[in-house]
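Several structures are given next for inspection.
None of the figures in this text is laboratory data; all of them are computed from the coordinates on show. Here the structure is a predicted model, which means the values were calculated and not measured. Cβ atoms are built from the backbone, for glycine too; each structure is taken alone.
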Structure 1
Amino acid sequence: MTHEQMYEKLRAKPFSLDDGQLQWVKDTLASMDLKAKVGQLLCLAARSEQEDWVNGVFGTCEPAGFMYRPMPLEATLRFTEMLSKKPKIPMLIAADVERGGYPLVNDCGTEMGTPMEVAATGDVEYARRLGEICGAECAAVGGNWAFSPIIDIDFNYRSPITNVRTFGSDPATVRDFGRAFVEAVQAHGCAASIKHFPGDGRDDRDQHITITVNDMDADAWMETYGAAYKAGIEAGAMTVMIGHIMQPAWERRLRPGIRDDELLPASLSPQLMQGLLRGELGFNGLIVTDATTMVGFNAAMPRRKSVPGCIAAGADMLLFPKNLQEDFGFMMKGVEDGVITAERLDEAVIRILGLKAALRVYERKIPTLEEARAVVGCEKHRAWAHDCADHAITLVKEQPGVLPISPEKTPRVLVYPIEKNETGAAYNPDGPCGDFVRKLSAEGFQVEVFTPTMGTEGRLLPVSAFVDKYDLMIYAAYIPTKSNQTVTRIDWAAPVGANCPIYFHDVPTIFVSLENPYHLQDVPRIKTYINAYCSSPQTVDAVIEKLTGKRPFLGVSPVDPFCGRWDTHL
């Protein structure tokens, strides 16, 4: 494709450049040598504001941008200001703003809620609000690229990575909520990145630790995942993030006769990036890989081949070099050896510059601390977050007579914290379960936290030690989705499942899940079960309000919380 043909594409959706913006692209490209062009193919992770590290980066190359990991507000602004002084070409500044501004600004950003919590409201307006919070708070610290929305579909409840990060298992909900998010976030000058193409949520494995597979046939894929991507593209999504996920049916349709051992994850597949995404779906924006530090990328072929190979196959940008100096060398050698042709290199760079021009990065000023504080964690955003939680929390099962609870009816409460936390402890008093315990105590309940007592058969505490001592038992579960884990199931305590629910025949028992909506598979006989979809403080507040009858349950589950099992309905 010639430069002039590429420039015409930049006039079209999603970039829609005017003459001035297009001239900036042309002038910038003309000023670049090979090293500058190859540097633009890379986006790095930023975890620190240390200037020595930044200087080391720019000593190797000038990358297209950085994705910020969570930092306090003032540190984020200092980092943005530092980066504004280093490059010749203004930078893309991205963040994984999936729940709101909190994943970017970790001391005062708004956590609106997980996508699944948003979907549980049943109202697409909350998806627009989520997009607005993400876009406004990202822009308020100098950001211009949102690595969201997630438009994966949570078809497989065993997936350890999708779960509450999705808008649920209904393709129409995912399509409509994803489209609303795209429109809202881009209205604030932040490019959306719909992800993770060709779609997670079918496999029960995680691409962070292996190559995963979307196993749908081609037509069914187009009616579900394809419809969600089509909607996002029509809404103007400027970028698509490519997962290390295979889609064999479409590869076989686009390349008849392809062998099983030739199938590749989308991040390395010309059939999926060029044939399906650009061809069948008509995407004209920028393609960025998911993090290439993931095993799903590195297991496909040697890294010396995959680094230039992803660009040759159709990606415009590589996310997260594993080792900057080495990967930059791999990329340069890929150009020198013709793996990346001069035409493909310029096509990718022109799209990167087109995105920057569309966002007018060359005109942006660094927000002041006062300007940022007026937006990040503002009263309106926090009110929206509380309202979302109020409308999302779902009463899945109810035993008559248990709810609402009160200190008068059931004063003595035993809370079972079920969690996996960063410390590895069975219970973290400073975590979400601890927050639940404190807020329940503040309502006037006499709350004790269960601690397993070691023993063996014949030497364990008698049933009467529990039945006679407590009026109510509440399980508070915090087992969040995160990368590099294989399951989001409950690990019960020793000895012999000491904290398993076994007294519910004698003592009213409630199970509250603060994140994962699928715990009924492990506690099928629990008769009162609540899904909150999120562990934020405002969600815990709302859970307490629902339990005590101050507010009604309003949420509708966006997935099957019964996990397709008959016994979970008992």
Structure 2
Amino acid sequence: MNFCQIQYILLDQKKADLAMTKAKTRNRNLISIPMPGLKKLLSYRKQWLRGDVLAGLTVAAYLIPQCMAYGELAGVEPVAGLWAILPPMVIYAVFGSSPQLSIGPESSTAVMTAVAIAPLAAAKTDAYISLAALLALLMGAICIIGYFTRLGFLADLLSKPILIGYMAGIALIMIGGQLGKIGKIEIDANAFFGQVSEFISKLQLAHSPTLILAILVLVFLFAFQRRFPNLPIPLIAVLLSTAAVALFNLDERGVAVVGEIPAGLPHFVIPQVSVRDFSSLLASAVGIAIVGYSDNVLSARVFANRNNYKIDANQELLALGVANVGNGFMQGFPISSSGSRTVIGDSVGSKSQLFSLVAMIAVILVLLFLRPILALFPKAALGAIVIYAATKLIEVSEFIRLYRFRPSEFILAILTTIAVLITDILVGVGIAVGLSVIELFSRVARPHDAVLGKVTDLAGLHDIDDWPGAETIPGLVIYRYDAPLCFANAENFKRRALEAIESEVNPVEWFVLNMEANVEIDITAIDMLSELRDELAAQNITFAMARVKQDLYIELERAEFLKNSQAKHIYPTLPTAIAAFEQWNLDIVANKDRNLKY
């Protein structure tokens, strides 16, 4: 047994000890559920208070009519849309990992809820309400199961180009959905391009006072938010437009307002449903959970990147799951995050989930005492605020940066935007992830490679193609393949390795494969390495490997790649491999001298 083998045995023991430590940590985590939101609230900074309060009030002014509309969209009473905002805000403030994400009713899950329940019960009936609550419970349970099985890693498939393209697509969808409101035009289309086309074709039918009010609000937002970035300009816009309605009796001239808001608060109810209904809704709950989580983690990650903090994708599964379970027991329906409310809060200065708690308190006060004040909120002004907020999500500078960096990533961002616009959100994200995986797969299948050599007055070994005058060690080829070896690139690797040997001027005696890019390997690649080793042996070339990590060494042993005497040609570092080659040369010379003596 050589030194290298002893070293790997010791490393194997260390790995076993580490695995036991990790197992103990996982067991503790199952008992202790993390609450990052609560932790952040307990370490609250006073300088955040102004921004959080203003953001909370501004978001509340927007979410009240919006969530009522989403309640109607989901097939329940409009007031249930306001009820569905209350439990999630408190729960997410405790369990969520994003300090800025606004959670509650949103359009995608509301539409999917209505589609799932419509075949089972008539809208706004007691049976429908129970089914909607059950659907929220099922969605929550699925997300919680996903948390404990650590499926949050799926969010890692969402690359930066996908995030940029996704948010641009969501922003355009937000704008398209408000076109009818700002002109008081009936728009039947549901897709963005159809909404824009229909709005343009019906523009002559627009209600002039409504359209003028919306345009004035947009001009006010763009002009004053840039000049006074620290002021709550969206909230001021809502208050000014409401005052305009009251002063000039715009509601009597046809300008649509929010109107009367029903009173009441939700209460705890266990949904009463049959086993048949349960099984019918389970598949729909899985689909809604996927859409809701995708929207949740995408929005959270975008704002985390924008404001330089981190979110925990797996924790978001737990937060979304518990929020939906709480909603299900409080007469709610499935919810997720709202990009529009999040961006409004961000634009005003939200720094923690206190802004959501402020918004929740505002909603409760409205439901109990202040409903008449909100009755004059013009819908056109709220639509203008959404359009303004949406424009902040389209990062043109980031598209330009992607194009300059790598055109393929720019194209991926554009395709993601188009996919979100022409399909539903889940399909659009799925297409984008598929394209991203294909691009990654192409880079793994055809990676960069290098023959390493020495450069005068420069320490270490370097790619000889990068340095004029670099030279390989005579008789030795040190080859690096810059991707993990697997079935996708096995043949490509073998061909290029043989080409590297053939391109050498001096006869090759040793071929050393630098395995620094490999943590693990599949059986296809191992068989390919065996074939390469045999072909080189037939040419009297010794095959060796350097920088072989412990996990890879174990896999090579299991595949019987190291049987017989091959293990002696496995080296932990490149210098040890070079030293072995030089010693081999010395032994050859010594043997020749010895033979000459005799």
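Figure out for me which of the structures 1, 2 the number -10500 belongs to, where helix-only ellipticity at 222 nm (-39500 (n - 2.57) for each DSSP H run of 4 or more, over all residues; to 500) was derived from the coordinates. Derived from the structure labelled 1.
Suppose you compute semi-axes √(5λ) of the Cα gyration tensor in Å for every structure in 1, 2: which one lands on 61, 27, 21? So the calculation was done on 2. Once relative contact order in percent (Cα under 8 Å, 6 or more apart) is evaluated on every structure in 1, 2, the highest one turns out to be 2. State the single structure among 1, 2 that was used to calculate distance in nm of label points 7 Å out along Cα→Cβ at positions 118 and 134, giving 0.5. Only one of 1, 2 returns 0.5 for distance in nm of label points 7 Å out along Cα→Cβ at positions 118 and 134, namely 1. A value of 0.80 for FRET efficiency 1/(1 + (r/R0)^6) of positions 150 and 222 (r between Cβ atoms, R0 = 25 Å, to 0.05), calculated from one of 1, 2, originates in structure 1.
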